[in-house]
Structure I
């Protein structure tokens, strides 16, 4: 059985194009992959807590880049993002976060991700209040 055909616990990663495939095809860094992992699953698993985890990974990535522990990524074109958006039913704010994390080459672009993550957190809190 192929790895994509099974999941250990839950079903929050079941989709046409899975998160780990998007990460691999785009050669995403660890921190960008963690940010997007929690964005992918927040609606199906841990809600606000998953968005907060995304924010925490974003804070760490920002610190590492500012302290020159990591280098800014080179310019690249995202692969399979449209397919991923459809199969995972991403909201436009989630899609924009993904797009920026797959293409950013400056701290300003990464800063915009932080603003969008805060907006997503407010959306998650509102959804939690309504439910």
Structure II
């Protein structure tokens, strides 16, 4: 099970409705965060996303508003590529698994890692 995160636009304070402007990515148990990359907007690294999100509204797929500082700590902590939990499990990383296990959804034409090891994909996923 996982949770998708989005940048919201046209957010209504009265009814909490919004439009999804960008899919930031997905958090899945046991995995590092997987980002959706947007080449045209230069959202191709965690640092680019981090800067972009500073003045944006972040929502999860359950329509919960996500605090920017919490999100940054979450991505750089328990959802980082090198994170090891209390049981000794190191987060898996989607592109690494795709390269080593030859998972069919991995395609180096659309999938890449940023300089910090976060996985990116320019195709929609959920």
Structure III
């Protein structure tokens, strides 16, 4: 029963969130899945590592597909997302903590920058 309540809460959070909040949720998910991938690699649970790395790749794919290419920053982000995606492939093949930590650094920086931009935008309203 508690699982159903949590799922309803999670669904409501998604359906009632602004696009900016949804983007932050995706960044948080990206950080989470890369972190879980790192843990799984450390534990030599390669199936779990694969699952979490693929989830991270899926989030990056979503980011790339939703970029508005009318803006120059979108082209720069696309290059960064492409790099991160390719590095995740490398990390998955090699089961490399080092590569995952590299991508995690980018993911955290993007998430933190996005969260800061949201705060600045709220102050401006």
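Figure out for me which of the structures I, II, III the number 23, 19, 13 belongs to, where semi-axes √(5λ) of the Cα gyration tensor in Å was derived from the coordinates. It traces back to I. With P(r) over Cα pairs in 5 Å bins from 0, in percent, for residues 23-78 alone derived from the coordinates and found to be 5, 21, 22, 19, 14, 10, 6, 3, 1, which of I, II, III does the value describe? Checking each candidate, the match is III. Here helix-only ellipticity at 222 nm (-39500 (n - 2.57) for each DSSP H run of 4 or more, over all residues; to 500) has been calculated and equals -30500, so which of I, II, III was it run on? Only one of I, II, III returns -30500 for helix-only ellipticity at 222 nm (-39500 (n - 2.57) for each DSSP H run of 4 or more, over all residues; to 500), namely III.
No value in this document is a laboratory result; all are computed from the given coordinates. Keep in mind the model is a prediction, meaning the values are calculated, not measured.
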